[in-house]
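What follows is a set of structures to go through.
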Structure 1
Amino acid sequence: MRVIICGAGQVGTTIARHLATEGFSVTVIDNDPEQVRRVDESHDVRGVVGYASHPEALRKANAQDADMLIAVTRSDEVNMAACQVAYSLFGVRRRIARLRHSGYLDQDKSGLYAAEHMPIDVVISPEIEIAKGITRRLATPGAFDMVPMASGQVELLGIHVEDSRIPIVKERIGDLGKDEQFHGMSIVALVRKGRCFVPDSQDRVTVGDDVYVLAKRGKVDDVVTAFGHRERVAKKLIIVGAGNVGLNLAKTVRRRSPLVDIKLIERDEERAEHVAAELGGAVVVLHGDGLDRSLLDEAQAASTDTLVAVTNDDETNIFASVLAKQAGCKRAITLVNKRSYETVLPALGLNTVVSPSAVTISTVLRHVRHSSVTALYTLREDFGEVIEAEIPEGSRLLRRPLGQLGLPVGMKIGAVIREKEVVFPQPDMQLQPGDTVIALVTYSYLKLAEALLGSTGIRNR
């Protein structure tokens, strides 16, 4: 499959690296020669210097032979124009664009992006997806990550282990299924001292681990409690940053939980006035700096359940979160773009981190995969993916118990959906055609996972 990626920033480069590793033919276009040089030298991709929306740049990228164009530059307008030119002049069959401005997003339902108007097959809005993700996390405060899978029948939870007294710390993972307390869950990954790995049956959870767990929808609260978390759902919320993310989050929370007390802090006076008018008094909007301790006091941070920092500046988000927790705020959710900050945030007491690039990458890759993959979540950009895929007739995962399949160390089947029932597999279980599996696959074993799934595979060539 031949893919053109417009934009060699963090998102475009990461997508290019993933696809190139999987055997796709990838070309990246960017108007920054240094960015192009880095991506060309670092990965098995071709770099083209030029403006992504210009016909000449697309011609140099061999758009006439491309199967897909992914436009993730910093400009909505360039992304839209690139899709139009790719379709009209070169006949590129599939086009994906990242659009961030709400004015463009509101037009999606009106048919603006139909082929006869602006031919974009998939519109990705990181801001909206982030707001949805944060809202889910607010509903389950004991988890730092929460992703619905299998049409909401299963939740992927990220849970930080803090309490050495909980039984789960003492048990081998392979023995947890024998305890009724741990029914309805499956551990698929551990993060320990910055290192991610797929645990085997002999591994044990330790204090300080980040644990990724699959849980039945009705068992989420029980699972979180089993890990020692008893935090209550937020009744008072502070949002720092009234950009697209902050505004969408305020609207979503207000719609779903009208009794939550929301205060929104925005540094730009004009933007604060605009947001206050749009929210119509449903949210208290405070004009000022989220790093101003007196303003946090005015927002009553000391008695607030959760602060969400979602400005466009990583440092502001980090320090606002730290200051709020120092003031007495029980929990902070922090938006961070720079991957280099990830390793230091736990030392600052910040475990609930949102990455816009990870959200975008997961969404893009989900649409690049074969239709057999109905959901995909990127678990740490350099580690792996949690995929949801239907087992076809030709799969090599059939006809033998799971314990005899010899699954690689980088692949773990955490849950199976069979006839709308969720089953957490045991070694003696045999998969059937039509089963949907939720599996963790590390990037180094992605090709092998494809082979195991059978002739249908998990991607389209």
Structure 2
Amino acid sequence: MASTYNNLGIELQATGENAGTWGTKTNTNLDLIAETWGYISIDVASADVTLAMSSGSSSNARNYILEFTGTLAANRTVNVPAQAGSPAANIEKGYLVVDKTNRSGSSYSLTFKVTSQTGVVLRALPQNKSSAPVTTFCYHNGTDVIDASKDVAISFTDGQYIADNSGNELVTFGVTGSAVNEVKITNAATGTAGPIIAANGESNVNLNLRPAGTGVITVGTTAAHATITSKGAYDLILSTNEGSSSGTITITDAANGDITIAPNGTGVAKAVDGADATGAIKIAGKETIFVPASAMYGSETNGADAQQVETTATRPDLKVLDFDPSTAEYAQFAIAMPKSWDLGTVTFQAWWSPSTTNTGNCIFGVQGVSCSDSDTADVAFGTAQEVTDAGIGTVEDVQVTGESSAITIAGSPADNDYTFFQIYRDAADGSDTFTGDARLLGIKLFFTTDAANDA
């Protein structure tokens, strides 16, 4: 009976065979067995490579560690045979493939497979790396080469870690008994959103970032601004104490969305300067200007009369403009609006006092026009808006109207304009039924800012 060869090409000597050469053949077999754990470097730069598994002799396909080198100038393939031995047997063995090829700046691939099969397209070096090898554990299953690295789970006990090449901890692992939640890290393709670090497991799982002691969490680099954003059309909310008894800052996801600062309980939103003094936070939004009647003047035509009304001696006197119940009368004032004004519409409320006990309705109206540098002041006021307020039946009481509708200022308002306002009582309107003089104390103008200050 003649000797045969197994699936790795190692001779299986039959009883009584190889008299006088048995020792030599045994030593050869031992060398071939050692070769199954060996290492070989293969240059794949210039052409595809086909490895061999020869029976009874040293063969490059028998090595366990295969190192591929060279700068790829095209897609390359390394083939291993399907069978070895006599009679032929399917090869079954593992390979540790160390890919040291240079693919920088190219999209060339390197495939490790059984001849005429599909095999494994070896993972290329990350684009931001230049020299570190990529190691893949593969096995020949008798038909083709299989990538076993993709299904490998690495297990750590509590306190174990991944270290740098000096042995210093990079990542340390903590273990929780019966854990069901974990961190999932997902990479990203070129041109898409960045990599994802996400909590995974149960529904509504928190993701915790915890500095040690008084340490901080830093976002961004020293060379660029950092942006924190929500994923998709959702508000971004910052809160304290894990949302329990918490103050919040909410950035609303919408066109022209608000930023809402909501203190906890009776707390207030404050700004702190370098001397630890505090003050309310000033933000853009609705602002007011109160213009007293004493700062107004009756119009040259049908002007309201300026009066000082004494209540009781040594008590407050009322500086007023009297508006007649039967004749339309006017008063004016002019102001340079704040630079932070958004140049949009304004509204008003009127402060007034009745001269009689009548409870009829009194109608006040306001209109405005802006003049820029070198503009003529001989211009028409814009469209007025009016408010109606009923007399409360007591002389010398203070009354406040509701807020008017939006008033459009004529003259195309711009920064540093001089803006004229005209206020009147619409005595000609049949709905104005207050029978006495309406004594105007002043008006409050409401306007909107688009900056926190006038810088």
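Just so you know, all these numbers are worked out from the coordinates, no wet-lab data involved. Predicted, not measured: the structure shown is a model, and the values here were computed from it. Cβ atoms are built from the backbone, for glycine too; each structure is taken alone.
When mean projected area of the Cα convex hull in nm² is worked out for each of 1, 2, structure 2 gives the greatest result. Where does the value 1.14 come from, among 1, 2, when Cα Rg over 2.2 N^0.38 Å, for residues 156-203 alone is the thing being computed? The read-out was computed on structure 1. When volume of the Cα convex hull per residue in Å³, for residues 308-395 alone is computed across structures 1, 2, the figure 159 traces back to 2. Could you tell me which structure in 1, 2 was used to calculate FRET efficiency 1/(1 + (r/R0)^6) of positions 20 and 412 (r between Cβ atoms, R0 = 25 Å, to 0.05) as 0.50? Among 1, 2, the structure yielding 0.50 for FRET efficiency 1/(1 + (r/R0)^6) of positions 20 and 412 (r between Cβ atoms, R0 = 25 Å, to 0.05) is 1. If helix-only ellipticity at 222 nm (-39500 (n - 2.57) for each DSSP H run of 4 or more, over all residues; to 500) is computed to be -1000, which of 1, 2 is the source? Source structure for this number: 2.
Taking 1.33 as the value of Cα Rg over 2.2 N^0.38 Å, for residues 12-219 alone derived from one of the structures shown (1, 2), identify that structure.
Values: 1: 1.33; 2: 1.39.
Label of the source structure: 1.
Highest-scoring entry among 1, 2, by FRET efficiency 1/(1 + (r/R0)^6) of positions 52 and 252 (r between Cβ atoms, R0 = 41 Å, to 0.05), is 1.
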